[in-house]
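**Q** Pasting the structures in now, so scroll down.
Read the figures in this text as sums done on the coordinates, not as results from a lab. Remember, it's a predicted structure, so these values are computed and weren't measured experimentally. Cβ atoms are built from the backbone, for glycine too; each structure is taken alone.
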Structure P
C-alpha cells in the first residue's frame, strides 16, 4: 500500500487571534519541505547543539528541528502564551476546532513539526505523525505512543527482524526526546521576545515526561479501557 496522497499528507493549523488576525501554517507529513533561504542564527546546528546530537556541523548547516520552528517562532514570538486563540486544524478531509491558549495550540503544532523535521531523535515519531491528533491529552499521547510502537514491533517481526516487546527502545526514545526538548528550549529563549513558543515547547516536554513516567512506572492508567481483554475464555 502506498503512502497517503500529497493532499492527505498536509496538516494545516490556523490561528485566529482576538483582533481577528489569522495566521496559518502547513506541515508536510512526508517531510519533503526544503529550506532554501538562510535560517536564523539560533537555528544553526552549532548554536546550543544538543549534547547527544549525532549530526556534525561540518556536514549539516541547521538543526532540523530548529529550522522547522523558524517560521512559527518568527510570527508568534511577540504573543504571550496565555493569549486565547481560536484554532482550526485541517487534515485527512476533516477539521477540528477549539478555543484554547496559544501555549497549548503551539504545543500541538511543535510536536508535529518535531516529528516530521528530520531530527535523528524524533524520526521514530513520524509514524504517529501520519495519524496526528491535535491537542492530545496525556492519556491519549500514552495510548498512541504505546499502540504505534507495538504495531511497529509486530511489523518488524513480520519482516524477520527482532521485535522489542519490552519497549526498551520506546523508553530510550522518550529519554532522548526530553533532551531534545531541553535543547530546543535553550534555542527558543534566544529567539522569542515573549514566552509563547517557549511555553508551547515546555508543555510538549511535560507530555513527553508524563509518557516516559508511565512507561517506567505504569500504574494501570489505561487498564479501564481494556477490560474486555482481561476476560478469560
Structure Q
C-alpha cells in the first residue's frame, strides 16, 4: 500500500496573515494541519513550530512508536509556547490547534488538540474521526445546543484546548484500519465551517486529489473565506 497526498493553505479573503501551517510528508508517514492563534505573527509562529517539530519524525519507527514520538513533540511545543507567553510584563497565549495523522499500510493513528478536524472517507461513507475541543461542542454534548445551530453560535470559534494555552496539555488519539481507496482529510476550521458533509464527501471521492483540493479552496473563497483555509488529503492505494 502507498499513500498519495496533497496539501493546500490559503490566507482567505479577510485575514492579512496566514496563521495556518500544514505538513504533508508521505516519506515520514505523517501529515498535519495546525491553526495558530495569538495575533500578529504569534499564531503563525506557533503553528509553524508544531509542523517543524513533527517534520523531524523518524520514518523507521513503527506506527505506535512514531505516534508516541509525535505526542511528545506536541507536548514539547506546548512547553515552549507557554514559556514564551509568560515572557515580558504581560502574559499572553501563543497557541495553535493541531490535527495529525500517522499512517502505515493497513492502519493509522490520529492525534488532535482543538477544532481542526480529521475525516475518513470510505466509499459512500464519511466519518468525522475527531471531536472538537470547543465551547460549542461542549454545549452540544450537554444537550444545551442543537448541532444545527452550532455554526452560528457567537462562541463558535472558541476552543477549550490548544497547544500553548496551559502547562498541562491533553491530546486525544484515535486509531483505526486504513484500506486501499480510503481517503483521509485534515482541515482547519476555515474549511469545515464553509463546506458541509455532502460537499466534503464529493471532493474526497474524486479521482483527482489535486483538483479536489483546489475545488475546496475555490468554494471557500467564493463564500468569502473569513479565516485562513488549510487542508491535507491522503489516499491509500495498492502498491
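**Q** For which of P, Q does Kirkwood radius over Cα pairs in Å, calculated from the coordinates, equal 18.8?
**A** Traced to structure P.
**Q** Same structure, new question: Tell me which structure, out of P, Q, gives 29 once relative contact order in percent (Cα under 8 Å, 6 or more apart) is calculated.
**A** Derived from Q, not from the others.
**Q** Consider the structures P, Q: one of them gives -14000 for helix-only ellipticity at 222 nm (-39500 (n - 2.57) for each DSSP H run of 4 or more, over all residues; to 500) as calculated from the coordinates. Say which.
**A** Traced to structure P.
**Q** Given 2.4 as the derived value for distance in nm of label points 7 Å out along Cα→Cβ at positions 90 and 130, which of the supplied structures P, Q does it correspond to?
**A** That value comes from structure P.
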